[in-house]
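Alright, structures below, take your time with them.
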Structure 1
Amino acid sequence: MRITDLFKEKVKAFSLTRNNSEAWYKIKLFDLYIIKKFLGTYIFSIILLLAIVVMFDINEKLDAILTAPWKETVFDYFMNFLPYFANQFSPLFTFIAVIFFTSKLADNSEIIAMLSSGISFKRLLIPYMVSAAIIASVSFVLSAYVIPQANIKRIAYFNKYVKNKRVDYGSNIQLMVSPGVVAYMSRYDNKTKTGYRFSLEKFEDKVMVSRLTAQSVKYDTLNRWVLHDYSIREFHDLREKISHGSKRDTIINLEPKDFLIANNDQDMLTIPQLRTYIDRQKSRGVANIKKFEIELHKRYAMTAAAFILTVIGMTLSSKKVKGGMGLNIGIGLLLSFSYILFTTITSTFAVSGYTSPMVAMWIPNAVYIIIAIYLYRRASL
C-alpha cells in the first residue's frame, strides 16, 4: 500500500489525536514507513558503493593480493577494510540515502499527502531523526570500540603485503617518562627491540639526583627493559656514588609505541585508549600527537554529522523540482562531498597548529548547522 493511500485511511484518526502530546509523538505507521525506507536505502547505498570500492581496491593492490594467502586477504584485509571504509563515509551514505528516497516520495506526491493530512513539517522530521539516531549510534559504537580492533589486522596486512608504513627506527629520542625523570636514546631499532646509548636522568627541584647510562637497552614487555653495560651515578650533596654492571633488568614507564609513531597508529586505538594515550603523551611533553587528537574529535563530529546532513537532505528534497530526482541527487552529492573536503581542509589547520583539533573537527559541523537551519526554515514555510 502506498503511503498516499495509507494517509487517506489514517487522516481522520490522526486529526482526532493531533492535540494529544503522547499520541503526537507516538510512532505511527508512516513513521515506520519512513524509517524503513531510510534505513533500507542507507544499507543499499553502502552495499552498492562498497562493491565498486572493492573492484577498484583489488585493481590497485592486485600484486599484493596475488602474493598474499587468500585467507589473509579475505579475513584479515577485506573483512576489516569494508566496515572501516563504510563507517568512514557513513555521513555521505546517510545524506545520499535521505536525498534519494525523499526525492522519490516527493516525486510521487507522498510528501504532499503527509502535509495536507495535517502533519507539520516539524512532525514529519521526527522519523528522519530517529533513523539518523540509529545510524549515528551504530556508527559511533563501531568507530569507538569495534573498528579500531579490526584495524590492527587490516593495517598489519597492508604493512606486510602492500606497503610497509611502520616506523621501525628512531634517533635522538628524548621524553619525560614520569615527573622529573627524563629518558634519552641516540638510536632505537624496533626490529631487534634494542636502543643504544641510553640514559635516564632524575631531577628533584631542577637538580639532578641520579643518572643511569647504558651502552644498550633492550625492550622485553610490559615496560620491562634489560640494561647492558650500565653505570649509575647518584648525587648526595657533594658526594657521589657510582655503581657499574654488565646486565640489569628494570622497569621503566616507557614503551616503543610512545616514541615510534606511524601515520595510522591512531586508527588502531579505541576512544578510551586514545584518551589515555593523549594524556600520557602530553604529560611527557610529546608534541607529535595532533593526529591522535584529530582522530578522537573526528569520531564525535562524524556522529553528529549524521543528524545535520539528514536535516539538510530532507529539506532539500522534500519538494518537487522541475529537474526531478536527478537534480536533488546532484545537489546532495555536491554538498556531501564538500563536507568531506571541508573536514579534510580543517584537519590540516590543526596539524599546522592554526587551531585546536577539537575546533578544527567541529568547524564543518558548525557551518553545516547554519545551512541546515536556513534550509529547514525555508522548507517549512
Structure 2
Amino acid sequence: MFGGAERTTANLLHALDRRSIRRITLAAPAVLQPLLPQRYDDFRDTSAYGLSGGFENSRKLLTDVRSAARLLRDVQPDVALGMMHYPSALVTLGRRLGGGRMKAVASYRGPFYEYMRHHEQGFRRRLFLRAAVAGTALLADRVIVPSQGTADELHRHFLTPTSRIVTIPNGIDFTAAASAAQEPAPELADLDRAETPVLCAVARLAPEKNLGLLLEAFRRIHAERPVILIILGDGPERAALEAQIAAEGLSDAVRLLGHRDNVYPYLRCADVFIHTCQFEGFGYTLLEALACGTAVVATDCPYGPCEVLGGGKYGMLTPPNDPQALATAVLRLLADATGRQALVARGLKRAEQLSIQNMVGAYEAEFLRLSGTGFQPV
C-alpha cells in the first residue's frame, strides 16, 4: 500500500521549489518509481546497490551502510534525506562511513518505541534496534518527525537532543484531493445511502492497524442500526479478518474492497471515517478524510490522531482498545446529523491548515538552513 512515507515523498517531489534546488536524485526500489511524480533529475534503483529490507541484524546493517556509502559517493548530494527509520540509518551512517561534506537528514515517520513495544521480542533484539535508532538520531544533522508526540518519544526513549528534532506535520493538496474525490466509487452504487449509512476505514491489513478492534466495534454498531462498513487496503491479515467477519455474521455488512489507488471517492461517500491503530506517527488517512468532508472518529493512540484532530476539536477521539467507546462515538454521530455536519466543517478547515504548501515550505527551510541555497538533495 502507498503509505505515509511514500505520500510525503510524493508531495515533496511534486512541490519542492526548483528555483532553490539545482538537482534531485531519487533513490528507491524500482517498483516505486512509476508511483511517484517524475519530478526528479536522476533515479537510482536501490536494489542495484544491494539495498533492501530493514533492521534484520547488525551484520546486515553494516553491509547495507557500506552500500549506502557507495550510493552517496556516486550521487554526491549536498543534503541526503532518509525517509523512515532504516533508510535514515543508511543515509546517516553511510555519510559517516563515506566521508564528504554532505548533510544527513533522518525522517522518522512513526513512533519506533511503540512499534518495538508491540511487535519486537527479546532483550538483544530490542537493544540492537534501540542502539541503531538512537545512534542514527544522534549522528544525523537533523531529525524530522510528523508529530510532537513522536518528537517527545525520540527524546525520552532514544535520548535524541531536542535541538536536533524538528516537527513538520504532513500536508495535503486540498484542491487535488477535492478533485480526486469526484471520481466514481462503483462498489457503492447499489447502496441507498439515505437509508444505510456508510462507515469507512483505509489501512493496510496488518496487526498494527488494529482492525479486529474496528470489527468488534462495528458488530455493536450493526446490532443497533443498519449500516455498511467498507475497508480499503490489503495485507497479511486479510484471511483472519475475513474469518472474523464470517464468525460474527457480518458478511453482508462489511465489504473488504482491497487496495485502491484513489481512496478519495470512497471517503467522500462515507458518513463516518474510522481510524484504529496501535500507534501512529501522524495518520495521513485522517487528513484525507477531513479533506473529503467526512466526519472522523479515531482511537487516541500514540501519537498522531490527537494532534491531527486537535485533541478532539476536528474529530472524535476514543480510548485505545475500547470497542464499546468506539461504537458509542460512531452511533452518536450517526444519530446527530447537525452535530456531524458541524464537525465536518471544522475538519475541512483543519485540512486547509495542514496544507502541502506548509509542509514542503518547512522541509525546504530545514534544507536551506543546513546547506544554504542551491543545494542538491537526494
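Coordinate-derived values only; no laboratory data. Note that this is a predicted model, so its numbers are computed, not measured. Cβ atoms are built from the backbone, for glycine too; each structure is taken alone.
Of note:
- Looking across 1, 2, the calculation of FRET efficiency 1/(1 + (r/R0)^6) of positions 232 and 272 (r between Cβ atoms, R0 = 25 Å, to 0.05) that yields 0.95 traces back to 2.
- Origin of the derived value 64, 48, 36 (Cα extents along the principal axes in Å; candidates 1, 2): 2
- Among 1, 2, structure where helix-only ellipticity at 222 nm (-39500 (n - 2.57) for each DSSP H run of 4 or more, over all residues; to 500) as derived comes to -19000: 1
- Computed 1.5 for distance in nm of label points 7 Å out along Cα→Cβ at positions 304 and 320 - originating structure among 1, 2: 2
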